1. Figure out for me which of the structures 1, 2 the number 0.10 belongs to, where FRET efficiency 1/(1 + (r/R0)^6) of positions 12 and 60 (r between Cβ atoms, R0 = 25 Å, to 0.05) was derived from the coordinates.
2. With P(r) over Cα pairs in 10 Å bins from 0, in percent derived from the coordinates and found to be 11, 43, 36, 9, 0, which of 1, 2 does the value describe?
3. Given a value of 16.5 for mean count of other Cβ atoms within 10 Å over residues 108-115, calculated from one of 1, 2, which structure does it belong to?
4. One of 1, 2 was used to compute helix-only ellipticity at 222 nm (-39500 (n - 2.57) for each DSSP H run of 4 or more, over all residues; to 500), and the result was -22000. Which label is that?
5. With distance in nm of label points 7 Å out along Cα→Cβ at positions 28 and 100 computed per structure, which member of 1, 2 shows the largest figure?
Structure 1
Amino acid sequence: MSDVVGIDPSLTSTGIAYGSGPLLQTLKPPKGVDGVERLVWIRDEVPYMLEDSIVVLEGYAYGAKHQAHQIGELGGVLRVALYEQGVPTYIVPPTKLKIFATGKGNASKDVVGYEAVSRFGISPGDNNQADALWLWEIGNHLLGTPTIDLPKTHTRALDGKITLLHS
């Protein structure tokens with residue numbers, strides 16, 4: 001059985017969910033670590049080297065207006081690192097993540113977090129952890145080992161537009 005790692009990439013607060021619990025954490029680069037050094041720090045801190053794991057990574061929010069280029073750089077760095085490690089990686093568009101969590105593609109981050117508490121009985125430390133938790137659950141559903149039951153209004157998010165970058 002493969003372990004699932006859900007990653008909500010961010011330049012300031014990368015959310016991660018992993019393990020069977022799951023364990024939740026937020027990676028925050030130290031003050032003063034910027035530019036390429038920040039990209040390297042995040043790449044090195046993400047637990048992508050877990051043996052026998054798959055990663056479910058939130059895709060780009062193409063409508064984002066601030067720092068789109070920098071976020072794209074982070075996404076590229078993570079994708080390359082995961083590829084080099086041979087870790088199967090699924091990319092989930094933000095709208096699909098929201099549908100899976102709430103049944104609606106335009107749900108706010110607060111509603112996504114509320115649904116995490118409601119369905120898992122876990123209170124994520126922040127919205128990044130909540131997103132990572134839902135990405136972790138998407139991975140479990142894709143492997144055929146869901147940890148919670150969801151209605152079709154939510155699981156329809158798994159139909160199309162979830163990309164396996166490499167296996």
Structure 2
Amino acid sequence: MDRELLQTLNRDLAAPWLDTAMSAVSWLYGPGIVVPVLLAVLVLRRPWKDAWRGPAAVAAAGLVCVPLKIWIARPRPAGVLPDVRVVGERLLVGSMPSGHTAAAFALGMWLLLEDRRLGVPALVAAILVGVSRVYVGAHWPTDVLAGALLGALVAAVLAPPRRGSE
């Protein structure tokens with residue numbers, strides 16, 4: 001199933017405009033964008049006592065991904081499949097879990113637990129990040145699933161206790 005879904009997203013749906021869009025989505029959830037946005041959220045967010053939890057969830061998800069990638073040592077699609085399309089940098093090792101997806105889901109889940117109006121679109125964006133990582137040939141679909149679960153779990157652990165019903 002992993003190869004079939006990879007082929008569908010990576011090759012069957014390929015289009016120049018989609019290459020640009022999916023590259024942009026992947027780039028937006030890289031450390032050069034997510035971290036400054038989270039710092040802005042941290043500065044602007046009230047109450048201050050809980051503002052650290054979002055950036056902490058994203059950072060923790062990323063920190064957990066690094067040793068998992070080394071321990072699992074799964075090759076990326078480009079390291080195994082000669083016909084995979086690579087949009088952007090050709091990565092060969094450290095596939096599982098997807099760090100971009102983990103960060104996106106950590107942010108999305110944290111926002112969902114804080115404010116559903118922000119969380120639902122953030123989780124939709126997180127799903128798009130996961131799809132983009134497969135589309136650009138950086139990850140297998142199961143890498144993305146593992147990253148999504150990891151990011152959501154880390155955010156749920158770091159989320160503040162619920163304050164009454166909305």
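1. 2
2. 1
3. It was calculated from structure 1.
4. The value was obtained from structure 2.
5. That would be structure 1.
Throughout, read-outs are computed from the coordinates displayed, never taken from laboratory work. Keep in mind the model is a prediction, meaning the values are calculated, not measured. Cβ atoms are built from the backbone, for glycine too; each structure is taken alone.
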